[in-house]
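There are structures below to look over.
Derivation of every value follows stated rules applied to the coordinates shown; laboratory data play no part. Computed from a predicted structure; not experimentally measured. Cβ atoms are built from the backbone, for glycine too; each structure is taken alone.
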Structure 1
Amino acid sequence: MNFWIVFGLIGQVMFSLRFLVQWIASERKKQSVIPVPFWYLSIAGSLILLIYAIQRKDPVFILGQSTGTLIYARNLILIYRKPQEALDGTQ
């Protein structure tokens, strides 16, 4: 099988696993939650798919994955900043 097809499939699997992680976390808490691993899987899958899209020279796919990667990274920044703000007394 072609390396780039396998590479793209790995990215898609990682990207899809985030929904399984979110579903399991929500079922355990009996409410809708988005756990931190969801964002890491989002970034990893999105970056792999972005590399794949660049290799395929697909501008639509490149735009979609690059935008998503920035949003996922920003969510992690917000998550990790919140405990620090609580320690600093700022909100």
Structure 2
Amino acid sequence: MQQFHCPFCGPREQSEFTYLREVARFPALDADASAWHRYVYDRANPCGAHAEWWQHQHGCRQILSIVRDTFSHEVLDIRLARASQATA
């Protein structure tokens, strides 16, 4: 099983976390329907390092920004999502 190191709870199994989506900027609230469609449905799906949002559902319930290699599943970086918003 894959391990994530939660900044608050320490090392935990992936089963405690819920995948939310890839890291992406929210469209403006008054954006047209096509912008919201792209945000909700379109995914980059790269092979390699990829930033994703996960929630520690069975722990501190924080939303984390996890950079994970989608080919090897190696976790490259974990930080609070609100701390990484400037790089989203």
Query - Origin of the value -3000, where helix-only ellipticity at 222 nm (-39500 (n - 2.57) for each DSSP H run of 4 or more, over all residues; to 500) was derived from one of 1, 2 - result: 2
Requested in this report: Figure out for me which of the structures 1, 2 the number 4.6 belongs to, where distance in nm of label points 7 Å out along Cα→Cβ at positions 6 and 30 was derived from the coordinates.
Outcome: 1
Query raised in the report: 1, 2: which one has distance in nm of label points 7 Å out along Cα→Cβ at positions 22 and 70, as calculated, at 2.1?
Result: 1
Report summary line: If log10 I(q)/I(0) by the Debye sum over Cα atoms at q = 0.12, 0.18, 0.22, 0.23 Å⁻¹ is calculated for 1, 2, the one returning -0.47, -0.84, -1.03, -1.07 is structure 1
Report task. State the single structure among 1, 2 that was used to calculate distance in nm of label points 7 Å out along Cα→Cβ at positions 14 and 78, giving 2.3. Result -> 1
